[in-house]
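For reference, the structures are reproduced in the following blocks.
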Structure 1
Amino acid sequence: MPGNVTQRDIAEHLGISYLTVNRVLSASGKSSGKVGHATRGRILDAAQLLGYRRNIHASNLVLQRTSTIGVVWPHHALSYYQDVVSALERKARESGYQVVLTHRASPGTGSRAEVEFLLDRRVDGLIVAPDQQAEEAETFQVLAQAGTPVLLFNSFIPGIPCHYLGTDSRRGSNDLARHILELGHRRVTFVAGPENDYTSRSRREGFLDGIRMIAGDEPGPNIVSAGGFDVEDGRRVAEEVLAMPPRPTAVIAANDALAIGLFLEFRRHGLDIPGDVSLAGYAGMWEGALLTPPLTTVSQPVEDLGTRAAELIIELIGKPDRPPVFEELSDALTVRGSCAPPVTS
């Protein structure tokens, strides 16, 4: 059939009414249930045979949508976030959506500029990995008033009208702490990320729970704050860790980037890993597996996270009045060569 195939062309081809075809192939699909299963199958088969393609622009005008999802990611380009957004984009495209990706310019600036940029482009929904140290509640209140669904990713902020997707960091950190203790370590230091960050706090609490389950309150674990989640934050705090009297036999970092920074500084000071000090991280970044020895970590399911983030935001776009979603996937302990029993107790 020459030219662009329309719904009326399909109706004439099958000898049925245009209204019946439109009910099956309309933008919303809300009326397709009124068409019998056999007829619906004939319409879909004919649409494929004749090369029918839905007019996305016209459909968006009907639904007042743009078929786009806005994403606000941290300023750094950790492979963890890159891997998540790759899976997110794949799933979004399968569902007819495109992703508009933005990064915050620097830490401590919040997401307001990026959110306003994406709102100006009329995205249908937003996925935001927030900077808890700098976010303004007003930014998310405006989104709520505009009716734009927002999914917070990997860092939950209580008290704002958004949905949340992350992983069970408390459980994962608990598993890692118990693994370190079962190796025989008792002088263990936890290197925390940003003080008020939900994820960092969850991992710190999980670490403490794991320590208490096996070692009780004595000896008390050391906790130091790196102030951030980047490699350079790990390098900077390494001096404080090395100066502890006595030096810890094992160090757990709140994420892999911190652990990599610590690894580099420990090696620069001539320490053997794991002979002199065992080291572990959190996230499962592929860079950790390239270290010698490779980094013990708690692996987050990046493929599942990206896919689920896309599924959730699309569900929320379709049902903007849905009750708040708080969903955490499970992480998995990944034991590698950077941890071993202590040489001395």
Structure 2
Amino acid sequence: MKAIRPEEKIRFGLIGCGVIANKHMTALGRISEAEVAGVYDLDPKALNEFARKYPVRTYCDIDLMIKEADPHVLVILTPSGLHANNVMELIRFNRHFVVEKPLALRLEQIDSILEECDGRGLKIFVVQQNRFNPPIRKVKEALEKGRFGKLVMGSVRVKWCRDQSYYNQKPWRGTWALDGGVLTNQASHHIDMLIWMMGEVESVMAKTASRLVNIEAEDTGVAVLKFRNGALGVIEATTATRPKDLEGSIGILGEKGTVEVGGFFMNELKVWSFSEPDGTEKEVWDRFSSVPEGAAWNHTEFFQDVIASLKSNRKGLIDGLEGRKSVELINAIYESAETGKEVFLRFTPKRCRLGVNNDK
């Protein structure tokens, strides 16, 4: 991959023009240092509809897009179970990658991707945009300053509504081979956040169920974690909330303080309470308690970080190794649910069905 000049716009090529591509177009459109150079998809009809919405060149031929648009970064926006194959098929072009969560479904796939990218000197970034939410950044700052003291417990709650019609819209939704259930899809941002806040996980015990929809994977899951620092964790996740979405939250409890960030996607500060105030409480509530208005605001912040990383050759906030952590925990959760046993991380999946095509 040729070097990027400091004054040069970063050219992005989108791979896939489904629903999530709209957020990426909105986010990148706000950034003067970025340009969507082209969009690729196998479906000509979908491309035509996309082109009517956005002034962007579209392609059904990936080689032609690379030749004409010459993107610096390929953005993988396909179904989760295709991410690994997409990256490995496109790596021959020696471009950097942005991959929508998750990076892949299987740990061995991620390890192959990281090894290949490292060998070619390519950067890879995983879209975990909620790390950029202002209340979340303040929680992380408080943790790094030691304001919580000894950590006691971290918990995430995802109580969303996805009925059968949602899963029927796309044949890959809710399948083991291409999607997984609520833990892999809807709750993966929250699981990533829990690890980012609380640190490495030692072990997990979990239960999953499909209660209200007919899918291969789960619509409901719970897990109890033990972190390496001795704290405990709880994950509650379901798409069986009825009749509408309820919350997507994270709570951190320590010996010197308690914080909860709620809302739909960890975007609203609910509790900010410390036994040793530091004089910043008013500023936190006034300036950092919510996410600014505007669609895909945190996606914009994510791409700003990607661009800064590429131009200054520094580590991005969510690189491939960071993206691996949540997938490892999700695989361990499924392994525990299948075996009924406590699973210690740094494990080799044996019963986890995520990313496995059972039709073969």
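Structure data summary
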| quantity | calculated |
| --- | --- |
| Comparison of 1, 2 by distance in nm of label points 7 Å out along Cα→Cβ at positions 21 and 157 - largest value held by | 1 |
| Test item: mean count of other Cβ atoms within 10 Å over residues 13-20 calculated as 14.0, pick one of 1, 2 | 1 |
| Test item: helix-only ellipticity at 222 nm (-39500 (n - 2.57) for each DSSP H run of 4 or more, over all residues; to 500) calculated as -10500, pick one of 1, 2 | 2 |
| When Rg/Rh (Cα atoms, Kirkwood Rh), for residues 85-236 alone is computed for each of 1, 2, the largest belongs to | 1 |
| Percent of Cα pairs over 38 Å apart - highest-scoring structure of 1, 2 | 1 |
| Structure from which 14.2 was derived, mean count of other Cβ atoms within 10 Å over residues 93-100, options 1, 2 | 1 |
| Which of 1, 2 leads on FRET efficiency 1/(1 + (r/R0)^6) of positions 149 and 277 (r between Cβ atoms, R0 = 41 Å, to 0.05), largest value | 2 |
| Among 1, 2, structure where P(r) over Cα pairs in 10 Å bins from 0, in percent, for residues 197-308 alone as derived comes to 11, 29, 35, 23, 3, 0 | 2 |
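Just so you know, all these numbers are worked out from the coordinates, no wet-lab data involved. Just so we're clear, the structure is a prediction, and the values are computed from it rather than from any experiment. Cβ atoms are built from the backbone, for glycine too; each structure is taken alone.
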